[in-house]
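These are the structures in question, set out in turn.
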Structure I
Amino acid sequence: MSIILKTACLLLMSNLFMTFAWYGHLKNLRGRAWYLAALISWSIALVEYLFQVPANRIGYGELSLPQLKMLQEVITLTVFVPFAVFYMGQPVKLDYLWAGLCLLGAVYFIFRS
């Protein structure tokens, strides 16, 4: 498996946990105290960092720092949109497509050199 693919897979796992840590409590812990939601979110975020830190360390030798960040941003949107639509019940918006196209442009400019 290539370094970039390993990095992308680890970042994908990281973003799954990150998205739930940041937003899952909005659905699952609405009636609970904020500090309980924070503790649970921090616990989930710890798992997220167990994927994110190795991903960045593995990918940094093959990718530049801006490329690594752009890869993470594209993966974040790829994870967030299905999460928002299917898990949180948000409506599908054409704005998701436009945001994705803007990111594709950013990917082009970061990776073209």
Structure II
Amino acid sequence: MLFYIFKVLITAVIIVIISEISKRSSLIGGILASIPLVSFLSFIWLYVETKSAEKIAALSSNIFWLVLPSLSFFILLPVLLRKNLNFWLALLISATVMVLFYYGMVLILQKFNVKL
């Protein structure tokens, strides 16, 4: 339980730090946010808990395939915001489109027998 609390605190601190840096510099915030910190932390936590290279390899492969549909969010959100759409509505639309792209990607990968 103590390790779980440690994981949550470390992860939360990183997100808060990136958020605070982004207030001062969107470029540096963008660089830090674009680094796959969540993936790195997930690999570390998974390895510490399981010592399974196979689980980490599978997670890494899944992340690769699923990063592609997530890009739709980062393309659509700024377009909607620049069209002066309400932030919350733009966020909701972008997230919904991203989920649809995830679903589409899973279907496409299944057709090509790629296991996720």
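Kindly point out which one of I, II the value -24500 was derived from, the read-out being helix-only ellipticity at 222 nm (-39500 (n - 2.57) for each DSSP H run of 4 or more, over all residues; to 500). The partial results should precede the final answer.
Details: I: -24500; II: -30000.
Matching structure: I.
The value -0.82 for log10 I(q)/I(0) by the Debye sum over Cα atoms at q = 0.16 Å⁻¹ was derived from one model only; which of I, II is it?
Label of the source structure: I.
Structures compared: I, II; top value of distance in nm of label points 7 Å out along Cα→Cβ at positions 13 and 37, i.e. the largest, recorded for I. Name the one structure among I, II that relative contact order in percent (Cα under 8 Å, 6 or more apart) of 35 was derived from. Only one of I, II returns 35 for relative contact order in percent (Cα under 8 Å, 6 or more apart), namely I. Comparing distance in nm of label points 7 Å out along Cα→Cβ at positions 29 and 77 across structures I, II, the highest value is found for I.
Read-outs: derived from the displayed coordinates by stated rules, not from any lab. Note that the structure is a prediction, hence the values are computed from the model and not measured. Cβ atoms are built from the backbone, for glycine too; each structure is taken alone.
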